[in-house]
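Heads up, there are several structures right after this.
Read-outs throughout are calculated quantities, based only on the coordinates presented, and are distinct from any laboratory measurement. Computed from a predicted structure; not experimentally measured. Cβ atoms are built from the backbone, for glycine too; each structure is taken alone.
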Structure 1
């Protein structure tokens, strides 16, 4: 089983990203589930979303405690919450930021990949410069890194879950995939 945890802020699209990712895995013939958890429902508040994927039926219905992958929608979150909590040794952290990976210091043995996904979102007009919507492009990075889901299935899932600018989102997804 692969377990993924997203950390984002309200309005960045972490919950929709988890749904897209789970559905894309389903399209690839796997069992998947996606669900969020959040406190105060307001733009900018911290949000976590979870995805589980397996080749067999998933009977587990609890939050992901020991993810294989953590996707951090903004590097600033890594400064205020422990994004590595429960992350498996040698697990992967994907961070949207302009910093270098070595600038993020985490206790533990993890693989850290940092990419500027904001610039991709802005290039394709996803959100604004102040609040880029990076949920789809960051999935491209995850797909390339994990090799657990096809880019074609992700594109189909985007068409289902993203009613605004689907073409631009799919182009951003593919660009980010090639950036990983």
Structure 2
């Protein structure tokens, strides 16, 4: 039976209707991405992770968001061109959404509700953001670009990782492998 998260309507970056239920039985890594962020090079590791594990059942999902420092200002076409040209992104990308605030997309509202706490590599990332005056309204908010949600095959949220944890970090890789093994 599909979970609420799997039934939320989405749009692909090309404008087609979609939902996470389209990937039922797969392990998903949902990431809010941005093209003009200091963390944008994480696209490389996301694509490598996808290439390495897609035949085992992992799907990386990119959700462009312009919530942080206006670092995703482009149109869907510009975002897709950027990702393909600069990072060879082959994993599914979706239309630009809001991941926090009054206009937060229902998918991210459900993801945050299901997993309010995030795993950090260390607290220095959060402290650096605070040094720039960037403090989330509450601790459950998506903190910055490239926060990652791990969704199990059954559609439940199995993990949440702060932006400072690279996609190829052992913390994430081990969590993905554990979910793939189930």
Structure 3
């Protein structure tokens, strides 16, 4: 049976007590400079003998940026093994304020009253760049990311901040 109630009035399913809660930090680091979202893969037609096929490859600048994120994550892991637990990935994107903006808008952006929109990159593309870069370094596979968030801000110090936290059983949580 389909409900005729507006979506904002539909009840959420009762999932019971939360069996997992966010726990300790696995790794946290910051990469200075304007953050870059993950770009779409490139494609070209290649030939195997006389048979054409589509070859896909990552955009070179994105691949280089992901390598830097991976290297920074490895440095901050300090030799620890990748976690095998589910994780939360929190990405903070601090974009530079456009120099063409008037002083009033620049101040509002620094105060958080103006936040970046889709023109600087979709939130999920920043998350994908980070999650793919940390495969095998912070966690075994990015399928372990069960909670992914990307927060975008303007800043006079552009940077990308990445935080990965393990999920632990609720009974082990400190509270």
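Table for the structure above
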read-out	value
Computed -0.60, -0.73, -0.89, -1.06 for log10 I(q)/I(0) by the Debye sum over Cα atoms at q = 0.16, 0.18, 0.21, 0.27 Å⁻¹, for residues 97-152 alone - originating structure among 1, 2, 3	1
Distance in nm of label points 7 Å out along Cα→Cβ at positions 105 and 145 - structure with the largest value, from 1, 2, 3	3
Computed 3.1 for distance in nm of label points 7 Å out along Cα→Cβ at positions 9 and 73 - originating structure among 1, 2, 3	2
Comparison of 1, 2, 3 - label where relative contact order in percent (Cα under 8 Å, 6 or more apart) is highest	3
